[in-house]
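These notes open a run of structures that come right after.
Taken together, the values in this text are just the output of simple stated rules run on the coordinates, not laboratory data. In this text, all values refer to a predicted model and were calculated from it rather than measured experimentally. Cβ atoms are built from the backbone, for glycine too; each structure is taken alone.
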Structure 1
Amino acid sequence: MTLKIFTTGGTIDKTYFDQKSEYQVGEPQASGVLERANVVLDYELVPIMQKDSLELTDADREIIRKAVEAAPESRMIITHGTDTMIKTARHLQAITGKTIVLTGSMYPAQYRDSDAVFNLGAAVTAAQILEPGVYIAMNGRLFDPACSVKNVEMNRFEEMND
């Protein structure tokens, strides 16, 4: 089984540019994260875009949907910014026959204490064992995007009834 990993940008891929004193979305970090974690699963990484999720448009979400639908693999991960991850996941829920897990991080993957390694690891496992559907892997939990929210104040994802 080969796992398809689509990257779209977001905090997981952000890098700090000292000369500009700001973060910008850089190259996809998922391969480096998986290599450092000694993951031995076959995967193919395909960058779709490099955007902060607050900049994603409905047209961008349609590009993501078309890439997912066109992929021959039935199990995949999408790395995505956390601010609009739920919106994108909901956009993908009409896709059938595929296990799609969205994940990202609250801190850039390049940081030693980033949650990227844990979240991506959870997504890799989830994509291998879950039934077809769309899921979010964040904060040590799996979420149904239809009934999830990002709690910005607490910096975490939650079920709507939590």
Structure 2
Amino acid sequence: MQSVDDVVTFLRNHRLTLATAESCTCGLMASLLGDIPGCGQVLDSGFVVYSPAAKHRLLQVNFDTIERYGLTSEEVATEMAIGALHASSADFSVANTGVADDAQADEGGTQCYAWALRQGERVATVSETVKFEGDRVAIRKQAARHGLSQLRRKYAQLQEMLAATR
């Protein structure tokens, strides 16, 4: 897994600005980036949207999407990632929603992610679901690091998708 320093260097080298849209991680991704000197060059904004109302109000997540797929879904994460792009001047975003409590045995540790890349008027997205083990704090920390550590790989995927649709 790449370090957060490497993430900031990657974003800087590719002249990307990032927005985070965080539910389960509750701002940990933005906070991890904030620990790195020079992050202000690459971090545009961080949205903490825990409630369905906040997801809708700040990131335009559709209530129908939440109802149909549930809060912990790639569909909701995708709308969060797109919403973060529209609500910021960033050109790259990462979104996370999930369940950190292990009391919910079926879903505990389940984290849904989406990454979105904007090039001009075009936006491409990619999403995934990952399951982590541990207590609430451990799951949230793993989830935040995972979302950031995947930026390089997801950026390459999104670049390929946008190039294929030209």
State the single structure among 1, 2 that was used to calculate helix-only ellipticity at 222 nm (-39500 (n - 2.57) for each DSSP H run of 4 or more, over all residues; to 500), giving -13000. 2
Output the label of whichever structure in 1, 2 has the greatest value of FRET efficiency 1/(1 + (r/R0)^6) of positions 60 and 100 (r between Cβ atoms, R0 = 30 Å, to 0.05). 1
Using distance in nm of label points 7 Å out along Cα→Cβ at positions 36 and 116, single out the structure from 1, 2 with the greatest value. 2
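Supply the structure label, taken from 1, 2, corresponding to semi-axes √(5λ) of the Cα gyration tensor in Å, for residues 68-139 alone with the calculated value 22, 13, 9.
Answer for the origin of the read-out: 1.
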